[in-house]
Structure 1
Amino acid sequence: MNWRAQVQDKLPEAIAMLQRYCRQPSISAQGVGIAETVAMVREMIENLGGECRVLDDCGGNPVVYASFEPGPNGNPNRTLLFYNHYDVQPPEPVEEWTVPPFGAEIVDGKLYARGAADNKGELVARLNAIALLKENGGLPCRVKFLIEGEEEIGSPALPRYLEKYADLFRADACIWEFGGKNQYEQVELVAGIKGMCYLQFWCYGADVDVHSSMGAVLDNAAWRLVHALATLKSADNRILVEGFYDDVVPPTEALKRIADELPVEDLKSLYGLRRPLITGDANPNYALLFEPTMTICGIESGYTGEGSKTVLPKRAQAKVDCRLVPNQDPDDILRKVRRHLDKHGFTDVEVTQINGERAYRSNLDHPFVQMVVDTAKAAYETEVVLHPNSAGTGPMYPFGEFLGMDLPIVSTGCGWWNSRAHAPDESIRVADFERGILHMVLLMERFGADV
């Protein structure tokens, strides 16, 4: 079967489906368009002959379950699970978009829309791969989907759904939700994810904002919080919270070799960096893959509008994320941060955990991992690089916890190095979308045939 030609013929229909899907806002942080998007996802699945169930009895936004049975010559003993999410980030700042954020316009071979790369393009690519296989003899294996609606806000309800419906989602292997090409046009695959402990800090100094002349005698909530935050990390970027690194397992020699062999991206040009990397002359891949982080995501206090306003703010807040590596527990990190603040005299500074995720890393020696690599090479006809885990975070650990810690999970998708997920002008390239469909066709064909 000339699958490449088949995908090319299918492409206009697939693009039309993606445009329609991207034009439907589905912003979980703002509660926008959730019900409408769930209905659209269900319609897309049922139009392809899949079984669809909308699960909504464990709180949060609904989780969509879908199942497609193998064809007459398919393997009923092999089940592949796809994980996707239908929610997207808010489009703000809207004024920085050069095209409408929900217009799904195609310009210079790129489809621009909030959610195009994260994660609507991947879902539509996978559904069109299923359609092609069904049109040409049937699916080679059983295929399931878990499509959630809260990934962009930390997937707070997902573990409850996975625990209750573990038998429904049980599978032999899983394809995760994201991926794409790096700056060198290599296809990047990811076999794991870092964890997360996202913290909210509050500091209160008074019941009302005060005239700044009183700074001569009054403590300042903003300075107080800045001083507290400064105790958490040294000038050379070492996290100073006692016990923070206790559960970090050093990488094996095999993992070190992988880090050494991975390309080092030109982050300075990619992000327009004004300062050198905090890793110095060391290979940044080590920190990205194997080391936890503590990052101030935002600080807010007092007056920040145009012009001047002389005020001593009544309160200050900060949001801090800690990216965690395997074996670290976000609840344990919260307790250690609390003890650290108390020990350093900041008992008045409040800290709570907004969300937490544990890290997950698949067994890189599992045959499924190599199968994804091999089929990616065949589909994209370019070099493929496999990362042991992403530097980012997602709800991968609950999949292992409730579906089996030996579940091989590999992430791949149709993004590219300048997709700008979470930023204005998010996009995917149509050519990558086409190859993404082909990759899923080849993978399912190989997966069903594998014994």
Structure 2
Amino acid sequence: MLLSEVSIGEKFKKIFMSSGIVALYPPQELIVKSKVFSGKNGLLVTPTASGKTFAAELLMAKHLEMGGKIVYVTPLKALAYEKYLEFKKYENLGYKVALEIGDLDASNLPRTLSFDILVVTAEKCDSMLRSRARLFDGVSLLIVDEIHLLATDRGPVYEIIITKFRKLLKDLQILGLSATIGNPEEIANWLDAELIISEWRPVPLKEEVIVAKDKFKKTISIVENTLNDGGQVLIFTTSRKSCESLAEKIANTLNLSSGLEKELKEISASILEAVNTPTEQCKKLASCVAKGVGFHHAGITNAQRMIIEDSFKDGSLKVIVSTPTLAAGVNLPSRVVIIYSLKRYDNFSSRYIAVMEYKQQAGRAGRPRYDNFGISYVLASSNSEKDFIMEKYINGKPESIFSRLGVEPVLRFHVLALIATSHLLKMDSILDFFKETFFG
């Protein structure tokens, strides 16, 4: 389907065409031809890199034309900032794009907030709904990115904000986006949404499992081969400590700064300048970056995360070692993904990560506009583990999503927050609210 055939205003078509979009991807065509484009709630489940964001933008254009406002919720600050920059193009059409990702303290929230498109993290959105719900007057479309995170520790916040929005704004349209849901019909039923599923992916992804007695040596081999072929590598580890350690070892083993010494020196300096007093971790990161390798986890500052991501996008950094913070939707030019281990240590024991999490990590390989193919490698320690990984992860399906809101401390917090901020003092009204959550 050609973009020119979509029933949106010409000004939107022009701005999309200026970025090279002429025809729709199959999942985008599905949403245009669905009841979602006529106002019904929607749940779009398609592989990573299949154009979910642009599918959402086509719907956003319809709402903006009608004078509506849009709230775009993301799980991570890095992803929110990326979407904010992506949506800044709408300011050329006279629309105001705002970003809210900072302090959760209600006393620091603005009394008024002017926007046509608001990109916000889930936690910040929840804080705003509790203390400044009127900020969302006029919102006609709520887009919930990475909605599969309902199954994680962030899930209860997602449930609460979706339920609050539905109660606050009766004519609200909701669009959920995900690549990995094992029970999409149940989520669609909760949202009263049309389910749109596609298996199409624009960049072929090859998933491999390699038995490696020496994982570091095999990692170095894959990195060298990829870089020699003009690609870049994203490596996932399961902890901050292993993330930093592996980045240091790679930086000290390979000479990735050749020809980029000046650029990398400047980037390294900016890493140190991002904080008033550089810590040992900052110095470690700066040292790695000077050698062409970055590490990325929740312990580095927002400014440092942006520097690492931008330097990878422009090709200055060839390798990033990351915890799962980069698995959620951030668009980076990684031709190859290496998953160093599928085990995570938790409470003095190790457990395998969810299939959903693996699919998110592997899906970071081979991104449109950057590469014509992608490869993800999982490093196994034995042939028996390789067989297990092939069966469970490569050939397996993501797990079904279940609500995490019923965990007692979590439920207690949200009940008390609801009583304190929504004046729901009667048991019946509290029960009615929670019946409308996914948990209910």
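No lab work stands behind these numbers, since they all come straight from the coordinates. Computed from a predicted structure; not experimentally measured. Cβ atoms are built from the backbone, for glycine too; each structure is taken alone.
Comparison across structures 1, 2 (criterion: relative contact order in percent (Cα under 8 Å, 6 or more apart)) gives the highest value for 1. When distance in nm of label points 7 Å out along Cα→Cβ at positions 32 and 280 is calculated for each of the structures 1, 2, the largest result comes from 2.
When mean count of other Cβ atoms within 10 Å over residues 192-199 is computed for each of 1, 2, the one that comes out at 16.6 is 2.
Computing distance in nm of label points 7 Å out along Cα→Cβ at positions 56 and 80 across structures 1, 2 gives 3.1 for structure 1.
Output the label of whichever structure in 1, 2 has the greatest value of distance in nm of label points 7 Å out along Cα→Cβ at positions 304 and 400.
If we compare distance in nm of label points 7 Å out along Cα→Cβ at positions 304 and 400 over 1, 2, the biggest value is for 2.
Assign the value -12000, calculated as helix-only ellipticity at 222 nm (-39500 (n - 2.57) for each DSSP H run of 4 or more, over all residues; to 500), to the correct structure from 1, 2.
For helix-only ellipticity at 222 nm (-39500 (n - 2.57) for each DSSP H run of 4 or more, over all residues; to 500), the value -12000 is produced by structure 2.
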